[in-house]
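Some structures to go through are shown next.
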Structure P
Amino acid sequence: MRYNWQQQDWPNFHYSIHDIEELLFFYLQHAGKLEGALRSLKEMEREESISELLISEAIKTSEIEGEFISRADVASSIRKQLGLDVREHSKDQRAVGIAQVLVSARKTFDLPLSKAMLLEWHASLLAHEKTLEIGRWRTHQEPMQIVSGAIGFERVHFEAPPSANLEDEMNAFIQWFNDTAPDGSHALVHAPVRAAIAHLYFETIHPFEDGNGRIGRAIAEKALAQTTGYPGLASLSHTIEQNKNEYYRQLEKAQRGNELSEWIRYFVNIIVEGLKFAQKTVDFTLLKSKYFDHYSKQLNPMQLKVIQRMFSEGPSGFEGGMTASKYSRLTRVSKATATRHLADLVQVGALLVQGQGRSTRYHLNFDKL
């Protein structure tokens, strides 16, 4: 028997958490810190932090699957789903779909998982697809395989349970997920352990023709939020995308049996690193607020527009730094005027300058805050 679902002990997973107890403690520390930070923010700052976390998650969970969606489209879709003011609406249905899934998962985190919920997420996520079955479990008779390599040299990494088994498999998964919730009959105490198992369990069944990874990561976030009692967002996809080959390697290895200690150790590390990134995002929101409180009265409308554009890139910063040419394009002023405006921003301390001549770059300066 090659795969976990073909073995007699499926899905009776077993594992040890003895060697990750310290890691689980770190998780509790970071999760509590993030929850406290979000709750302490002013409403506007909290909304901005949440939208920024969701934007990052939407972009990265899509990139893991090889889809690259513009930040502007994702941002407008997320903000619209959150009920925030949106000037321009995204026309990219991929951005709209992933935004609907992530915001729905956030808003309904405390509700039991259900077939209707999963089918709704799938229908939203892949509404733009015209050739796939959407909003339903897969039905094709041929095997659902994860394959890589050129034609004639394919390598099968995994084969999921046949479509004929899906109703029973998914009923069992949904029952397990709800039974292991904090108020369930077999509650799992450690949220990261539950999230790790839930993600692997769902990815093994692979109930949809497409979109399983993105929905599976949303399920893991839901598992974490249910246990903490607050949808803080662990930014799982941001961490996974940094080394997605390792993610797929760990998945493939874990799907060979039902002893999950190594998989759980890997996934809990992903969660902790994701929480650290989420905390940086929240800290960045506070820094942004302080920055504008300090400098906004010293900026002219064009400078303000450029600074806002730089901040819109999030904690990672404006790629390559600001230049006179970029400033000129953003504000439609001459390059000479752009250079003067940037020099003024350096003079008041709002920007730092690096390099000379064509290599001159400007970056946000937080030293005086």
Structure Q
Amino acid sequence: MIKRVGILANGGDVSGFNAVIRAIVKTAENHDIECYGIVDGYNGLLKKDFERLTTDIHGEALGILPTGGSIIGSSTNSNLFNYKVVNEDGSVEYKDMSDQAIQNIKEFGFDCIFTLGGDGTQKSARDFSTKGVNIIGVPKTIDNDVACTEITFGFNTAVSVAMEAIDRLHTTGATHHRIMVLEVMGRYAGWIALEAAIAGGADVALIPEIPYDIESAARKIKNRINRGKKFAIVVVAEGAKPKGGEMTIENTRDNGSGVDNTKLGGIGPIVAKQLQDLTGLEARNTTLGYVQRGGTPTAYDRILSTEYGVKAMQLALEGKFGTLAVVKNGKMDSVSLEEVVGNNKEIGAVSGNTAESNIRKIKMDDDIVITARNIGINLGD
């Protein structure tokens, strides 16, 4: 019998976090179940930082459907299986703090923990599930790269923001006869870049799944020039890389071996400079950055997030723990967290762009690729 549940939001913020939280709370209240927010992601499990959530007149979960961010915070560096600890003498070491978190869960009486997050969050969720914690995951990320689901919440809003940016860059590019490059997020997957390129009418889209030949992109732009179109729109995913080259890394953090420490970024200016040299048109880069994450969710993401929250609570009521709520064949469904992590079975292991990772990337026979090619978008190959 489920009586008390905890909700944690982990990883980078997205529009839709609060809509999921609200849906879980409202569904739980219909079954007389208490809900608590676990503050600042997995950190809250370790610090026993729990906050009661209700939709009562003064409740924390009231009126949050259109609100961006997360009312219970989030964390991007809290792998409790390899947690950064600063000792009294100032020295730093990494410890497995998962048993302490599990003890806190038991002492507070949580019957289930909902983990709202991407591949790293769900990897830790799987690890806690392996150690006996009742876990249900909800796939969150603007990158749309969580395995086993057709779409993650937060993605649609990010694409919509990128599309609006492309719309605005069109007018500047056309006015000044320039190549306008837009660098977007997406980490190791090109979903945002490719969908935004189609929605915004871009001419070139460079994505991580297709190492690009800059000469191919330049030829596309030269062909436009020859037809009297003296400007171009180029969308570049932050993880795009040239043939035979590597991704551009902006920074490498030191958050331990259990999280992805690589911060991608900086490919946009490089592509802009190369295209300017090859085509003779002036080129300007805009790096969209964190505006893709923030702000109110689209109608689509509000609905999707609500569906995810309801499905997650239903799975808890049915006792289907160790699972991830997913969209499969257009309908809400669930899969085991073991399936989600794939071959990444080692407790506390790195998530992200590794051979063991099971992130969802664009395939060359996906409809989105076929569509892009048929309307003339150059993919750099």
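Bear in mind these aren't lab numbers, they're just calculated from the coordinates by the rules spelled out. Keep in mind it's a predicted model, so treat the numbers as computed, not measured. Cβ atoms are built from the backbone, for glycine too; each structure is taken alone.
Values as computed for the structure displayed
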{"item": "Which entry (P, Q) yields the derived value -11000 for helix-only ellipticity at 222 nm (-39500 (n - 2.57) for each DSSP H run of 4 or more, over all residues; to 500)", "result": "Q"}
{"item": "Comparison of P, Q by mean count of other Cβ atoms within 10 Å over residues 203-210 - largest value held by", "result": "Q"}
{"item": "Per mean count of other Cβ atoms within 10 Å over residues 187-194, the highest-valued of structures P, Q", "result": "Q"}
{"item": "Source structure (of P, Q) for mean count of other Cβ atoms within 10 Å over residues 139-146, computed value 11.8", "result": "P"}
{"item": "For 1.0 (distance in nm of label points 7 Å out along Cα→Cβ at positions 51 and 99, calculated) the corresponding structure among P, Q", "result": "P"}
{"item": "Top of P, Q by volume of the Cα convex hull per residue in Å³, largest first", "result": "P"}
{"item": "Mean count of other Cβ atoms within 10 Å over residues 155-162 - structure with the largest value, from P, Q", "result": "Q"}
{"item": "Answer label among P, Q for the case where FRET efficiency 1/(1 + (r/R0)^6) of positions 3 and 291 (r between Cβ atoms, R0 = 35 Å, to 0.05), calculated from the coordinates, equals 0.30", "result": "Q"}
{"item": "Which of P, Q yields 9.2 [mean projected area of the Cα convex hull in nm², for residues 67-178 alone, calculated]", "result": "P"}
